[in-house]
Structure P
Amino acid sequence: MENFLPHGLWTRDENHLESRLREFRKDGPEKLHLLFDYDGTMTHEWDENGNPRPTLIATLREGNYLSEEYSVAAKALAEHYKAIERDPAVDPVLKRRLMQEWWEKHYALLIKHRLKRSDIHQAMQDSKVKIRAGMRKILERAAAAGVPVVILSANGLGTESIRWHLEHNSLMSENVLIVSNDLQWDADGYLTGYKQPIIHSLNKEETVLTALPAYARVRGRSNIIQMGDSLHDIGMAAGIAGAKVLSVGFYNYKDDERLPKYLETFDAVVKDDGEALELVEMLQGVL
């Protein structure tokens, strides 16, 4: 492993990273789009005291917006399925099926406990989820250059929760496209169901976009800067014809046990749940 200077990032191949950056600078912003995961990528995993920050859905689960019964059951589901998600020994086909099962069970819980649309909005206002320093500058540069930003998230609270969280942080702009789970509501604002396919951590291929009107915004923009915090996130751009990808991984673990695999998977790695300020510098001239 070597440190990639001057940006303070880690990379397995500095020459490849520099070559890809030169390509993107030469091709210009007209060929570019950004592809980001949300929880743990645009946001921090840990607080200043080393305690885990809630994800968007954990904000709802732990914030007493619904019943205590819901919180207990949802936490049990998260603990059970999160262990499976992170276990490299589990067969990928089985793991994919179980991730689908997790969200189906969780949505059934949300319906049973009468989740209301306004509960999500209030939770996003109250949320302690923190955007990484540097992400604001990246989004501002993308907006100024007319570069689409696709946020592809398996977030269980759906597209609206991400949009509201960005709005509360003054980060939502016209070039930001959110692809996540779409929830269905009755006339009184209570959750009644969800649209298929469910997006979960193991099926986040960006080709989900091809069936959506938003795809027209990125068609032909085959240079992709992709960022994620899970090894599974490397597949987000799979299937995009002619894609040239520069991938960035956020390594949010407190030990280096998995770091070699992250360096093998991503072109550049931000260690220690770090800020995105290094990426602002790295992308100078690209955005």
Structure Q
Amino acid sequence: MNQLLKVIIAIFCFLSIITGGVLWVVFGDPSINRHWQFQVYQNNIELVSALAFDSQNNLYATEEKKLNKGRLIKITPQHQIEIKLTNLNKPDGLTYLNNTLYLTQEYDNAPITVLKDQQISTIPNTNKAEQISATLENNLLVIEDNKNKGRLLKINLNTHKTTVLLTDLSEAEGVCQSSTGVIYFTEKTKGLLEKLENGQRSIVLAELDHPSALTCLANEQVLISEERTNFGRLLSYQKGQITVIASRLRAPQEVIMGADGALYLAEQNKNRILRFEKK
């Protein structure tokens, strides 16, 4: 048996080498920064995309399926699963603000879905909306994943007035606002992390590999998911420095911080949520 196991391992290693490491990514663990450790927080969330915690530490996740097969899932701290919404079409962005969930769907002219106290309403005037996040004034930032016609929007939650901050974005996917008011966003196919500060747009990082979802943390730290199918990465950018928290991820999507200080990442092509914490 030991000899057979050695043969199987040797074949696996050989195939992994000639396929550029794809087999290892598919079947092996991600590569983790030595200062971090990880665990699988939840399995079997199909095509998991966006994440958000509520005030009771329930974790919400979207399943980014097309053709009205998408769902919004609630995961309790005891890992019980509850289906909150069905018949969604590519549900992609998710944020929790003032006891309310806001959800985007990435298709033409889809409104933002609002879920509060089991009641559903909508906010119109978005098109192929991707990530959604809160502003410092407890309003919303929304970015549209539209080729060369995407927009960065700010929505006032009291009036539902939509302000267009930027236009003509190319496949923009991630957006967040830092504690100092700087708005960071990504253009995926251009490989750019950009910022909007005091009305001025500039490039922060270039030559990223399919940057998608963003999360702004304290001290101008920005978490970035590189959404590659087989070799995605979770990055941290702060004060001009990039740290690779994890690599060999399969289509990583949104990453958020929990009340426990750990990071929770949607790994879409493995249908699971990972939890990262510092050692």
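When Rg/Rh (Cα atoms, Kirkwood Rh), for residues 59-162 alone is compared over structures P, Q, which one is greatest? Greatest value across P, Q: structure P. Could you tell me which structure in P, Q was used to calculate mean count of other Cβ atoms within 10 Å over residues 91-98 as 21.8? Working through the options, I get structure Q.
Looking at structures P, Q, which one was mean count of other Cβ atoms within 10 Å over residues 171-178 calculated from, given that it came out as 24.1? Among P, Q, the structure yielding 24.1 for mean count of other Cβ atoms within 10 Å over residues 171-178 is Q. Hey, relative contact order in percent (Cα under 8 Å, 6 or more apart) derived from one of P, Q reads 28; which structure? Answer by label: P. When helix-only ellipticity at 222 nm (-39500 (n - 2.57) for each DSSP H run of 4 or more, over all residues; to 500) is computed across structures P, Q, the figure -2500 traces back to Q. Supply the structure label, taken from P, Q, corresponding to FRET efficiency 1/(1 + (r/R0)^6) of positions 147 and 243 (r between Cβ atoms, R0 = 35 Å, to 0.05) with the calculated value 1.00. Checking each candidate, the match is P. To test your reading of the models, identify which of P, Q gives 53, 40, 37 for Cα extents along the principal axes in Å when calculated. It was calculated from structure P.
Read-outs throughout are calculated quantities, based only on the coordinates presented, and are distinct from any laboratory measurement. This structure is a prediction, so every number in the text was calculated from the model and none was measured. Cβ atoms are built from the backbone, for glycine too; each structure is taken alone.
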